[in-house]
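Next up: some structures, all given as structure tokens.
Values in this text are rule-based calculations from the coordinates and carry no lab data. No experiment lies behind these values; they were computed from the predicted model shown. Cβ atoms are built from the backbone, for glycine too; each structure is taken alone.
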Structure P
Amino acid sequence: MSEFSRRSPLRRLLRLLAIVALAWFGVTWLMVLMLRFIPPWTSAVMVERQIGAWVHHEPNFHLRHRWVPWSQISPWVPLAMVAGEDQKFPYHHGFDFDSIHSAIDEADDGGRLRGASTISQQTAKNLFLWNGRSFVRKGLEAYFTLLIEMTWPKQRILEVYANIAELGDGVYGVGAASDAFFHTVPARLGPSQAARLAAVLPSPRRLHADQPSAYVLRRAGWIEQQMSQLGGPGYIEGKAPPHAKR
């Protein structure tokens, strides 16, 4: 068998892999590009939760979600989310490497491995992927985070995150949460209400914004302090000096 004949199958395989990779990039980038302008009517995490309710026979489960455009969301809501989840959001490019290194160091010292995901990463995961921890999911999360950061402005990332984040069991986005918990519209949410919504983000099925525990109240109070120290709503537009302390 000639040298060319032995190499031919390998070349065909490499060519096929290159075509698949280019097709994957093209399809996923086009999807992300479309969602820069079109409101997502659902998310992968919402679909996962609904399927879980069917599988586990939860007859009383009702998924609530209502898209609200940026212009109809109180500026305190995205500020509270940034203050509580990702204070370097206006200035990083999708990843907070300082927080990642800090989390790894704490785990190496015997502590529990805590999350260090940015709002961009959480948006990518909620919109396109699934809950849980695995190298495959984290790799895909990083990939979609890069696509989002390259394609969307920061305001769009926050707008989508505020509309798809789980803020209660089966309650997704600030539109559904403001109605379910505060009986008002998102535009009328004040800083205290916004802080309580942000306070439940680490565990929205266990914590409650409408009937806050002592922990939620303490965390909401801390978030309000951070909102003030960051300089108010102008911070998320890069108009206030960065005093980010995660």
Structure Q
Amino acid sequence: MSKMVKNPLFAIHHVARVGSTQDAVRRAARSGAPAGYCCVADEQTAGRGRQGRTWQAPANTALLASVLVRTGPATVPGVPFAAGLAVLDALDRVAPIDAQLKWPNDVMAGGRKLAGILTELEPGAAPEDGRAAGVVGLGLNLRVPSFPAGVDGVSLDELAAVVPGRDRVLNAWLDALWRRIDALEARGMPALLDEWRRRAVGLGATVTATTARGAVAGIAEDIADDGSLLVRTRDGVVRLVAGDVHIGASPPDG
């Protein structure tokens, strides 16, 4: 049984426990839910990140939410970047800290992961005025007491003088996300990526990326207009559309 969290712009459904907020919103999208439909959970039992990885946090220690968005086909690649900038916008508003964005979907603070973003298209949802349905998920550590071995995470309570309530962070992120998507559709990818670069960590640094085709090592030169990462290797520039990026000459053990 879900209950509503008040926000005049969104239909925010709160659940105590769910397999995955991402899957819940995808099901709602297939059933005709409008843009702005959001699921937020106290706990996920099957939360996931990119490439099927699990996202775990003890109950009531993280913001775990997904929201349905609608965008035109040309702006779909920009949604993950808009979502990341919206996280920084929200933190600037409710809990100012020094945070950066790491390609493709991480929010970092002090070299550790504060939040992750997952963006997926939902092909089973009927298009509206030619606009595709996408689901944007956010997992943001608020008060996680400890992290599993091999996870270099950080919580907001380690960084901010005062940690706002989860729903306040959620509402700030949703408001910022809508503004960012509106700006993306009005101004296009180049303007969005210019701002993303200014808030990014790792551009110009030596990186090692783990991809489906193997490891790629080199200098992270830039973000291409389609959002891919350009890495200059000894054999030339490689364009990455997906992968895990470690800043440094080699990935950490584990």
Structure R
Amino acid sequence: MKIIKISATESTNDYLKVLSREKDLEDGTILVAHDQTKGRGQRQNSWVSKAGESLTFSVLKRFDGFPVSQKSALTFAVSIGMKIALDELQISSVEIKWPNDIMADGKKVAGILIENSLSGRNIQSSIIGIGLNVNEEEFKALPQATSMYLNTGRRYEINRVLEIVAQEVLHQLSLIKPSGNSELKQHYEHSLFRKHYISVFETETGKKFNGSIRGVTDQGELLVETEHESIQHFTFKEIKLHY
């Protein structure tokens, strides 16, 4: 596991993407920044981090003949890796909020952004960005956010957290198979936030409805049982979970 450390960058994903074009980086190379100033999340959201208190890093994963049709396995593997690592660090009630937010006691402690480079119908490489709140003491404008410190009352050594999280994420990525990933999917489904609980969802048109999460499809679409007892599946852009 090769780790490249830099003092600051706007986005670790963008920095690693450029670096991987300029140099022949090995599979599993990690770029970690002390300060990330313009981190990105899902749905064009920004990821706010605090220098020295957050862990912001990106992982380069190379593939040989990995089909685009199996790309959901990346989300499954990285999310599971994050959960296992945080469980090891004794963070309480760690769950995965579909598709790839990591929750602790019902609040967001980490986010994941995966960007793929394609060659025909295959994924050639992926840049996996991870932002983890480690030692923050407060989130004034983000009531649904938390940190490892707020969860346990303990302070953490950032480099040690990086080592544990990166090793587990890389291990889970090594389990991905081009032919299918049912075991990863089952583990992911078992860890889903608010699974089997009645929740409020909002469609892309703004319509809200009640339903309960039942799992995900092989393609990573969310399976929701509606009030009419029918199970519908939704892509990431089609639905939001309000809780």
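Hey, distance in nm of label points 7 Å out along Cα→Cβ at positions 64 and 192 derived from one of P, Q, R reads 3.5; which structure? Walk me through the intermediate numbers first.
Details: P: 2.1; Q: 2.7; R: 3.5.
Working through the options, I get structure R.
One of P, Q, R was used to compute log10 I(q)/I(0) by the Debye sum over Cα atoms at q = 0.17, 0.21, 0.28, 0.31 Å⁻¹, for residues 120-167 alone, and the answer was -0.63, -0.80, -1.11, -1.19. Which one was it?
The structure behind it is R.
Starting from the value 0.90: which structure in P, Q, R was FRET efficiency 1/(1 + (r/R0)^6) of positions 136 and 224 (r between Cβ atoms, R0 = 30 Å, to 0.05) calculated from?
Matching structure: Q.
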